[in-house]
Structure 1
Amino acid sequence: MKKNRIVMGVIGSDIHVVGNKIIHYALRQAGYQVTNLGIFNSQENFINAAKETNADAILVSSLYGHAEIDCEGMKQKCVEAGLGDVLLYVGGNLMVGKHSDEEIITRFKGMGFDRVGLPTDMPENIIAWLEEDLGGKSETSNTAD
């Protein structure tokens, strides 16, 4: 079984890094190869890293509420870069103001995201989604990433 590769980070001018580090740790413990871009990332940073690492999934985090703006057009840019098959996840506090969970999920799925994580989703939810979407558990290895 292949070792699934993940690119993750925080998009836009968001400095909220704690959740990003927790998810990074959980993914590594689950056996994924993780490239964590940290904070202050553009869509292009995610796309370039995904191309360089041959990523299976891109996980975009945002907690400052402006992901709707920061993520607009990202799916199309992935397709244009030859990454149309890469899973695209987004999660966090994604929109400013009061919105139902259903509205947030519908909005981001409409933007081309495969999975939308809400503030109540835990790392084990993300791992379960990846296992389902990538066709099984990732293989754990002793190689550094």
Structure 2
Amino acid sequence: MNWDDAAEKILITMLGQLGFVVGVSKEVKPDSVCLHIETTESKCIIGRNGDRLEDIQYLVNRVLQKHYPEAPRVKVDCDRYREEHESKLVEKARELAQRVKESGKSVRTRPLNAYYRRIVHNALAEEGVKTQSPKTIARYKRIEIQPN
């Protein structure tokens, strides 16, 4: 069994043990794999602001890394929630970057976890601004967007 099939099996087994009846489709890209959960109980799986979905993704990756250390991180999505959320996050970050360029003053994002901070840093890399996260051990941090 290869690692992406294993990730799918881990997710189905985990959610099955929690009492969910789900289908999972796999989207394989050259640099990543996204597992899309298909269920009628998506609200329960997504949780408030996607927190449960993040926890599920974290657990799937932890189990997968234990058995397949070379496997890349797997993204878990449900009803395209994460895809839409990431799109809105990038849009908001670009709006903030535009505001920084116009005003010349730094702004900060709302607190973000490491995954979402990486998305913002990458999205703004070519926007003519600098981005910086504080060097703390906190799980959620704000990104400071500064003029170049």
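Summary of computed values
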| read-out | value |
| --- | --- |
| Among 1, 2, which structure scores highest (criterion: Kirkwood radius over Cα pairs in Å, for residues 68-131 alone) | 2 |
| Among 1, 2, structure where relative contact order in percent (Cα under 8 Å, 6 or more apart) as derived comes to 28 | 1 |
| Parent structure of the calculated result -15500, given that helix-only ellipticity at 222 nm (-39500 (n - 2.57) for each DSSP H run of 4 or more, over all residues; to 500) is the read-out and 1, 2 the choices | 2 |
| When Kirkwood radius over Cα pairs in Å is computed for each of 1, 2, the largest belongs to | 2 |
| Structure with the greatest value (metric mean count of other Cβ atoms within 10 Å over residues 28-35, set 1, 2) | 1 |
| Of the structures 1, 2, the one that 0.60 was derived from, the read-out being FRET efficiency 1/(1 + (r/R0)^6) of positions 44 and 100 (r between Cβ atoms, R0 = 41 Å, to 0.05) | 2 |
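Read-outs: derived from the displayed coordinates by stated rules, not from any lab. Model, not experiment: these values are computed from the prediction. Cβ atoms are built from the backbone, for glycine too; each structure is taken alone.
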